[in-house]
Structure P
Amino acid sequence: MYKRNSDGKWVTGNPKNPTILTTEGAIDLGRNLRDSLTVGADLIDKVSEDASVQEYSKLQEQLNSILINNMSNLGWVHKYYHMLYPDKIDAFHTTR
């Protein structure tokens, strides 16, 4: 989500299929994104620093189910969580 400089409208989606949002819609989406990231951070916080591969697989499944808008597959989200939890989340920010 971002605010376009050209016309000051809030936009979400992708460049090929953007969706214009009202100010209220942008606020609602921003809050939902924030809340989703916060719940994900809470899940990561509960993982022990010596967690097993199975525990990390479970964490990924949980993140996939609670993060909205496919955020669990976005590199910036992974990087954000790495900055918060560098001892729990690796520094590779791609699904490939």
Structure Q
Amino acid sequence: MARNRHPILRNALLVLGLVLIALTPIVGPIPGPGGIVVFGAGLVLVLQNAGWARKLFARWKRRWPRAGHYCDMALRRPSFRRRQEREKADTKAAFGAGPR
């Protein structure tokens, strides 16, 4: 968990994440999915190490749920997996346990 890290390490990882996000337009034109990977890695580091970024990300996901769904899926966030399992269980409960 990021809160247990030493503040200097947490700040260094936050700055590294911001640098990776800033490098995305430079890496983007290179053939292959390099820009997407660099942006994803930077976003993960920022979200893990900054509370303000997590709040902003949650607000962004509420405003654009479809984009938030794909972002969660790409980042493989544990909250996304829990939400998917909960929705699957609710669907099963609504339509019964299965075919009879």
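Throughout, read-outs are computed from the coordinates displayed, never taken from laboratory work. The structure displayed is predicted, hence computed values, not measured ones. Cβ atoms are built from the backbone, for glycine too; each structure is taken alone.
Taking distance in nm of label points 7 Å out along Cα→Cβ at positions 52 and 68 as the criterion, which structure among P, Q has the greatest value?
The maximum falls on structure P.
Upon calculation of Rg and Dmax of the Cα atoms in Å, for residues 12-59 alone from the atomic coordinates, which of the structures P, Q produces 16.3, 45?
Comparing all candidates, it corresponds to P.
Which structure, out of P, Q, was helix-only ellipticity at 222 nm (-39500 (n - 2.57) for each DSSP H run of 4 or more, over all residues; to 500) derived from, given a value of -26000?
So the calculation was done on Q.
Say we calculate distance in nm of label points 7 Å out along Cα→Cβ at positions 4 and 20 for every structure; which of P, Q gives the highest result? Provide the component values of the computation, followed by the final result.
On the way: P: 0.7; Q: 2.1.
Comparing P, Q, the top value of distance in nm of label points 7 Å out along Cα→Cβ at positions 4 and 20 belongs to Q.
Work out which structure the value 17.4, 59 belongs to, where Rg and Dmax of the Cα atoms in Å was derived from one of P, Q. Each step should come with its number before you reach the end.
Details: P: 15.5, 49; Q: 17.4, 59.
Only structure Q yields this read-out.
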